[in-house]
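Several structures are given next for inspection.
FYI, it's all coordinate maths here, none of it is from the lab. All of these numbers come straight from a predicted model, not from anything done at the bench. Cβ atoms are built from the backbone, for glycine too; each structure is taken alone.
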Structure 1
């Protein structure tokens with residue numbers, strides 16, 4: 001308890017530090033409760049170290065507080081405040097006492113009945129059953145005020161009062177006066193904006209008018225006005241009007257608001273040209289090109305900083321990481337002057353790894369694209385830092401350059417190793433139906449950077465046991481090797497299948513977004529319990545089959561994620577091609593998935609409103625075994641239909657061509673924890689492209705919960721899909737449950 005009080009005391013003393021440069025005399029002692037009522041502390045006040053007429057001693061104040069607590073135990077908290085005495089030189093020392101009381105009830109007194117609409121008790125610190133703290137009253141008053149302002153009541157006022165019938169319980173009351181009706185935005189007017197178009201200013205504002213005459217007017221949130229004013233000022237500054245002065249005025253009429261922005265633009269500053277005043281090594285045109293600021297454009301402070309950063313990156317990537325660059329702008333001549341001092345070119349003398357415990361330095365250096373003898377390149381340093389962070393081996397990592405001589409230095413790679421052993425349980429849905437599973441993985445086996453994992457999965461249609469080994473630096477290169485061994489028992493609608501599959505993949509990341517892969521697969525398949533309807537279509541098939549083939553893949557991904565871990569914006573494409581040999585000869589199987597997403601904005605927690613679309617294409621040539629062909633239905637192709645239940649009309653052996661599409665709108669419901677999902681999906685299968693038909697389509701909705709911070713480390717989604725287009729005999733399954741994001745490409 002003494003440590004807590006000491007921390008509070010330090011903060012209070014620092015607040016009056018300027019007043020205490022010299023000793024201060026205590027002019028008065030005050031003892032009050034949490035409602036500023038005087039308290040009789042005469043029985044103990046004479047025993048305090050700090051007394052009226054003596055010099056204030058902060059070191060003895062902590063002892064005074066402890067003495068008051070021991071002598072007046074009915075108070076749960078005592079806080080000392082120190083204020084300057086305005087009437088004469090000196091200070092006033094006050095002790096505030098708070099009685100230990102429980103909040104009996106929290107009453108919110110409105111001048112209209114809105115409590116259900118506003119859910120006013122949510123997020124209040126004062127709650128029934130909690131200990132009463134005076135400081136919570138002001139915080140709750142601000143919370144309620146902000147909530148009403150956001151709902152269209154700009155002049156709301158909130159006061160609080162306390163009511164108690166016993167010394168141990170207190171009732172808190174908040175009295176709310178709305179001040180006006182709920183206000184809505186009628187119009188936004190700009191005055192004096194001769195150099196900037198009004199539409200450009202409106203685009204940068206959060207407050208807006210209604211979109212068209214039949215739509216409802218938006219509620220006026222006065223808390224957004226200050227930020228909108230900053231946005232307008234920023235846009236003016238970026239347009240060259242650095243001296244612009246902008247004020248706002250709000251006109252109220254009945255329940256409508258008109259916002260006025262009064263603008264004094266001032267002169268517009270332009271950049272006619274960029275010159276270099278000082279330099280040591282590079283030619284002027286090279287430095288100006290790196291600075292990359294267009295002539296005859298408005299002066300933009302942000303663009304100037306970005307240009308300066310580009311210039312420093314240019315110098316750093318050419319071996320001058322210790323360079324200096326400054327700019328100066330002359331408004332009379334409209335000229336930007338660069339002052340550059342390159343310094344000495346730097347060479348890497350050594351690369352040192354620090355902070356590693358389990359992982360050897362040589363393994364860490366496999367992801368470091370910097371070697372002794374090279375010229376220092378800050379661009380390569382940034383690339384190395386990003387690569388190290390992307391491995392998942394480290395919870396923290398930094399890459400620094402430390403000079404050793406005037407022309408050389410060492411690269412210091414500092415890492416903090418992360419926990420890489422994971423046991424994970426899962427449950428959900430896949431194309432094989434309801435699933436449950438467990439897996440163990442070690443992403444840094446024996447500190448080598450290699451990954452090994454063992455997994456088991458059980459579903460209503462599939463049993464799987466598997467082993468995966470991954471080496472991100474195959475034989476010390478930038479190639480990734482992945483080896484997998486799986487044993488499956490799968491119960492299809494028309495047959496049972498047991499399969500042992502072995503795969504080796506070698507992948508190479510060509511750029512930040514593009515990865516290519518090539519590999520091979522060997523699969524041993526046993527078919528049993530073939531349905532009588534299927535047998536006539538596979539008369540040349542045997543009970544056992546062997547597949548030997550190649551796998552080539554291309555993955556392009558350029559996506560951004562919101563706070564829930566879901567894609568909010570970007571594009572990705574996956575392409576897999578598998579030329580293979582089976583019991584019926586050579587065949588080829590291909591699969592393509594294309595996904596595009598666009599964010600429509602995020603809430604305060606970072607969860608995105610996102611529209612996304614997906615197209616899935618699959619093709620299998622003539623000699624493809626029936627157990628390698630495509631089926632639709634279930635998560636990954638089209639929800640609302642039983643898994644793998646959709647086959648070409650008259651051909652229960654499967655499809656050679658699959659086309660599936662999906663359009664989804666996801667939106668946050670509660671913070672970054674719960675999202676709603678609305679989707680439309682369609683699919684068609686056929687023995688050839690000309691046979692595509694019998695389209696199925698569904699519309700549905702669901703809820704997605706973000707459980708990334710739990711032991712599940714993922715999200716779950718549940719919902720329903722109702723058929724918009726179906727065919728006779730279709731097997732429907734309206735409800736679905738999904739763990740994570742199911743990607744049918746993983747079934748290749």
Structure 2
């Protein structure tokens with residue numbers, strides 16, 4: 001009777017799937033008295049099983065895959081097997097990433113198909129990244145054991161692995177979830193894990209760090225080093241449960257999908273990660289495949305050794321203290337240099353520059369945001385748009401362009417995403433496959449992952465400039481004139497309720513930041529945002545940030561909840577980052593009940609549309625208010641609408657400053673005070689135009705003058721249209737940069 005293959009997959013790197021795979025096979029040996037085969041096919045770790053088993057065979061799985069075509073039997077496999085005295089056989093992974101590139105996928109398939117005629121049980125350590133060789137193993141496997149633990153991040157990553165297996169149409173019954181390092185004191189119980197993964201837990205291996213560390217130190221599997229330990233009894237229980245329910249015999253009758261490697265490559269719209277055909281950007285921007293693969297593999301080896309030596313998982317790499325960051329980076333740099341000294345770098349690191357480059361890349365991946373670090377440091381980059389691991393667009397001077405940097409894998413992308421969202425107490429997983437977050441400097445981040453994002457995780461970062469943009473910068477960029485800036489300052493100081501309206505990426509938040517800077521320092525300001533981005537210069541500021549649901553679907557705090565809290569905190573000013581739901585009703589009520597001078601933003605294309613948008617948002621509060629009551633509330637609450645637009649040349653301008661006059665019948669009456677008039681394009685295709693008053697004097701000017709503010713009426717007088725600029729001139733206030 002043909003034997004069976006168990007594919008062991010890690011929900012995330014570091015969950016102990018290699019230790020589990022080895023000891024599962026040995027527990028099977030001790031229970032059944034039949035020789036199992038252990039295969040190390042984790043070509044990213046490159047030799048973990050050698051340490052666990054205490055073996056160092058001369059042949060490896062690459063040699064097996066390159067055997068001449070023919071029957072796979074005990075005789076042909078004999079030269080490639082390491083037969084341990086304990087009674088198991090072992091095929092190792094190569095110790096060199098360059099050798100790993102020579103793995104023959106067809107030969108691997110022939111081996112997996114034939115090995116079941118030689119061994120009753122073959123346990124294959126497939127790694128955690130769902131690489132092509134792992135997928136090939138799943139095709140021939142009888143069962144798939146997915147190893148996870150009670151860590152929130154690991155559970156999130158395990159969901160991605162399970163989703164990938166499901167996407168490739170493997171029968172759900174094939175997948176058995178194993179909880180490793182389980183402790184009864186863990187807050188996240190097997191029941192919670194089972195609920196979040198939507199799969200029954202097959203078994204739990206208890207935490208026993210002392211026994212595990214001792215066996216690893218001796219390079220003897222736990223089941224041989226400490227046969228009476230509770231953790232060993234758990235491994236035997238797994239084997240007995242498999243035998244009691246005839247698990248492998250039952251699963252062997254299931255229909256398995258074929259050609260999954262080709263399907264996975266087609267789904268990712270390009271070459272598979274880490275394979276011989278990968279096309280990531282290598283050192284110095286090289287695109288040759290072989291050097292690129294070797295470069296990436298070297299980085300992975302260095303990073304793995306770095307994690308082991310420094311125990312980065314227990315190191316606080318998210319500290320906001322610049323001194324602590326510098327100390328940690330210097331310490332990590334020294335460890336990387338020590339690791340490189342033990343690496344054969346003669347073929348890759350041929351110059352000092354390349355050596356420094358790989359050090360910087362490993363540092364960025366270990367302590368920062370990987371390949372995004374250089375883009376974040378570039379002051380000319382205003383937006384980063386990661387469409388897929390190998391397609392990263394950036395925005396410079398308002399224009400998008402393809403960058404030269406890439407992620408080496410989707411796993412690296414998920415590590416970067418975790419590094420962004422975890423310090424904020426947020427999460428992104430299959431249950432909540434999108435999240436809004438922020439970086440330490442306030443830059444806005446939006447993440448969306450599979451199954452919603454079909455090409456893999458997607459990251460969009462709206463960068464905040466290192467230097468806070470002030471009103472002088474907006475005038476310099478041509479976003480407004482000095483006269484308009486002075487007028488807006490008076491409006492803020494006079495406590496007008498102001499709505500900044502604009503489309504996505506038009507600069508609403510930047511303008512809101514500038515307007516907030518006009519608020520007198522003596523006033524108490526409370527800001528309410530989904531992701532705290534505002535950078536107010538005043539001292540008397542309370543910053544509030546909403547919170548999403550936790551992993552159990554509880555603990556959500558919305559903008560509406562925070563606005564209600566605001567009213568009990570004695571605010572002089574309330575600044576809401578953006579009204580995008582029923583919170584608009586609470587904002588209007590605050591404006592109408594003594595909290596004048598409030599500021600907020602709303603998405604719309606012009607001032608008239610912003611009124612309609614506010615009406616729609618108020619209706620989302622679910623109170624079934626009459627339309628006229630909503631309009632009257634808006635008309636009495638909002639004093640000024642500032643329309644911020646992103647023009648075709650990439651520049652961002654204030655295009656309308658509009659007063660909300662009041663109600664006329666059933667319509668809210670608006671009156672433009674200033675508008676931006678476009679006149680054409682210069683030779684550089686930059687928009688030429690000027691700001692023009694409409695001649696209308698707003699009603700609130702009299703109130704401002706009653707408060708002692710001096711507003712010149714000449715500011716509102718229409719002026720003759722200036723003559724068009726001569727050919728080649730910059731066009732007055734056209735501005736050359738995007739604000």
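Tell me which structure, out of 1, 2, gives 188 once volume of the Cα convex hull per residue in Å³ is calculated.
Going label by label, the one that fits is 2.
Comparing relative contact order in percent (Cα under 8 Å, 6 or more apart) across 1, 2, which is largest?
Biggest value here belongs to 2.
Here distance in nm of label points 7 Å out along Cα→Cβ at positions 401 and 649 has been calculated and equals 1.8, so which of 1, 2 was it run on?
2
State the single structure among 1, 2 that was used to calculate distance in nm of label points 7 Å out along Cα→Cβ at positions 449 and 593, giving 4.0.
2
As an exercise: helix-only ellipticity at 222 nm (-39500 (n - 2.57) for each DSSP H run of 4 or more, over all residues; to 500), calculated from one structure in 1, 2, equals -4500. Which structure is it?
Only one of 1, 2 returns -4500 for helix-only ellipticity at 222 nm (-39500 (n - 2.57) for each DSSP H run of 4 or more, over all residues; to 500), namely 1.
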